[in-house]
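Given below, in the form of structure tokens, are the structures.
FYI, it's all coordinate maths here, none of it is from the lab. The model shown is predicted, which means the values in this text are computed figures rather than measured ones. Cβ atoms are built from the backbone, for glycine too; each structure is taken alone.
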Structure I
Amino acid sequence: MVSRFALTNARLVLPTMVTPDKALIVENGKIAGLASAGALSADIETMDVGGRLVTPGLIDIHTHGALGHTFNEPTAEAFGAITRENARRGVTALLATIAAAPIVDLVASLEFCRAWIRAAPAGARVLGAHLEGPYINPAQKGALDLSSLRVPNDGTSDALLQYHDIIRIFVLAPELAGALPLVEKLTRLGIVPAAGHSSAKDQDVRAAMRVGLRHITHIWSAMSSVVREGPWRKPGLLEAALVFDGLTVEMIADSKHLPPTLMQLAYKCIGPDRLCVISDATSGAGLPESARFKMGGMEYEVRDGVGMMLDGSSFAGSATLLNQMIPILTNLVGIPLVAAIRMLTLTPARVLGLQDRKGSLEIGKDADISIFNPDWSAWGVSCEGRWIHREGKPMIPMTNNRRILQ
């Protein structure tokens, strides 16, 4: 690792603009400044990026897997394959998202995730775990395994919360028995409580917000909407996500889960400071059409470029990683580039409370940087000033400490 260098001949995506006339200076793993290329000192190493677009490193706070593996597999092979593939796509940091499974299996995945975080091998940095279940509504299970679903007051959450040091987001259905005390406990432990896979009405969401709920998982997917009770219309989780200012909201922007009109609606209602783009990628990401893949005890396939239940009844996560979503947001949905990049970087950093360290090309922040070719493939990716991907070159481990993973 070169401790001090500058990226030149770059188009930098800053928080409010794209600038073509500044060099980005990195020193000791941090962003040290912006300068005109002519003002750089002679002793600084420079890298000409050929006019490419330079963004903050992408942050995926909801991703299950890639290349036939998921984070439900507590193995170095699985975690390594997923984090390396994300690094190759411009993702510098992610949450290892673990789907509903038997409690003993969830504990094994969390235990391995903790060890992986400590070892910090090559690839995208794992910032923590994201638990999607098991305390969700069976009526909104989507592609999750019905046999693994539980209720929050059944006494099993304590086993999971032994890993509160690494759990960053915990998804549950706020209308279930015992959900509100669990939301309150998650909040006290510094975990982001999220509503998802839920049939909640807006009053359920308000009640959960009073004790700490502040995040909504994959808008329009596996969530309630307005229903009629006699002559009365009762808003659901969807309407709460669109309207309540105290909530951050995830959106899968693969152009499969949501058509452009719904993505435009989410953007207009929620805005780029609260709406974050996620991949929700499963192990089908990076696999060819018709490939079969598994998550927990369930089997799915890649069909028409998206994860699908074998009977075609439901999507099973996306097969698209974050870099591939940028042209969908800008070209298909019509979101300005700066706002689109914010939804992939600074907004997810804010969800995790990391906005002072990550998510934008600002002085003092970690040098998490992605350099993109015109087709949005990643030419170079730096995590905390260390190159974890260079087009045509091998990656460098963040540390040499690998024995904890054996």
Structure II
Amino acid sequence: MLQRNLLIIYAAACLRSIGVGLTGVILGIYLSRAGLSAITIGIVIAVGLAGVALATLAVSFRADWLGRRCTLVGLSLLAASGGFGLALFSNLPAVLLVAFLGMLNGMGRDRGAAFALEQAIIPEATAAGRRTWALAWYNLILDAGHALGALASAVPFLFRQLLGVDLLASYRMTFGLYGALGLLSAALYALLSSQVEVRSSCTLRENLRAKISPRSKRIVAKLASLSALDSAGGGVLTSALLAYWFFQRFGVAEETLGPLFFFVRLANAGSYLAAAWLARRIGLLNTMVFTHIPSSLFLMAVAFAPSFAWAVILFLARECLVEMDVPTRQSYIVAVVRPHERTFASGVTNVTRSIAWAAGSSIAGCFMQYMALAAPLFVGGSMKITYDILLYFAFRQLNPSEEDTEEQR
């Protein structure tokens, strides 16, 4: 039954990530074609990420009490409403409301409330020695979905060619497909068994205050604070804004950017298995830090690329490394707290990331409009490198139990 639940989560997460990958490529371009400025585009993305942050906060403190299955179904239905809302409305106030309620994710990567809750469920469905691998496969499936979603960014073009609709109508139809993916995810989550739920008679207050140790609270607080710095840098570098940068810098449109971000997500997906393999040899923390720093340097180099081809090469080099910290970080977080503290730890660290993403994306448009088009590449990359250095010195003495056991051997 646990294996069945794991497969359901993988399948539902894949559908969700297809929608996220699609939105990450077309959202900024759609809003630009609709007449919005770079600042306004950044604000819309920030409002969507603020919705993601609020939902993740609710998951942190309420998901185990409301029921994990029910929470995942509800989150999927809200995401579906966001897609259908964009298909129906185009004026700015409505778009802002839809972005918030639908948790519209312009990151191009699925890092929302459902993602945080699934991180707490998956380690309980596998042995400790296989935890990092299970999370690596989970993230590989997510980025395979992101890749398919990026490739699907050519769908508006196909609608225009096949159905003869105008430009904005083709986008609205595409966002309708995004809403349908949310409904399918909700249907899959409804099939989860009761084994995904927390088996405890404790009240919510007891679970959060009495059962979460002071030690774990300190660890989570420190991880969350550092994660906020990393995610603020990531918020400056959302896929929607990177796609917009390529669009403005080299004049390439969706038909070219879709395949590019498809290969980007494939590079991310392959890196997850490499990260799990590397972590068994040098440790989770070392893998997180010493793959992340080079990725930021590659990103900064993209700004100096003399041509679109060179920009693509450097960008893909960055994407082969930038996500290797994801499954290792997820595994590290749930390994250094007790099993019943995992929803809290995953939720709190993810909500700080979502808030920081929103803050970063809200100012990225200002950087692009008033400083330089490539300014986010330098600002975001510098913030991420700072995070890596601080993370290493803060946690180099705290190893997961399985790494301590291996060292003793």
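Which of I, II yields 2.1 for distance in nm of label points 7 Å out along Cα→Cβ at positions 23 and 295, as computed? Attributed to the structure labelled II.
If Rg and Dmax of the Cα atoms in Å is calculated from each of I, II, which structure is the one that comes out at 20.7, 76? It must be structure I, since only it matches. To test your reading of the models, identify which of I, II gives -0.28, -0.78 for log10 I(q)/I(0) by the Debye sum over Cα atoms at q = 0.08, 0.13 Å⁻¹, for residues 103-318 alone when calculated. This value belongs to structure I. To which of I, II does the computed value -26500 (helix-only ellipticity at 222 nm (-39500 (n - 2.57) for each DSSP H run of 4 or more, over all residues; to 500)) belong? Matching structure: II.
Looking at relative contact order in percent (Cα under 8 Å, 6 or more apart) over structures I, II, structure II comes out largest.
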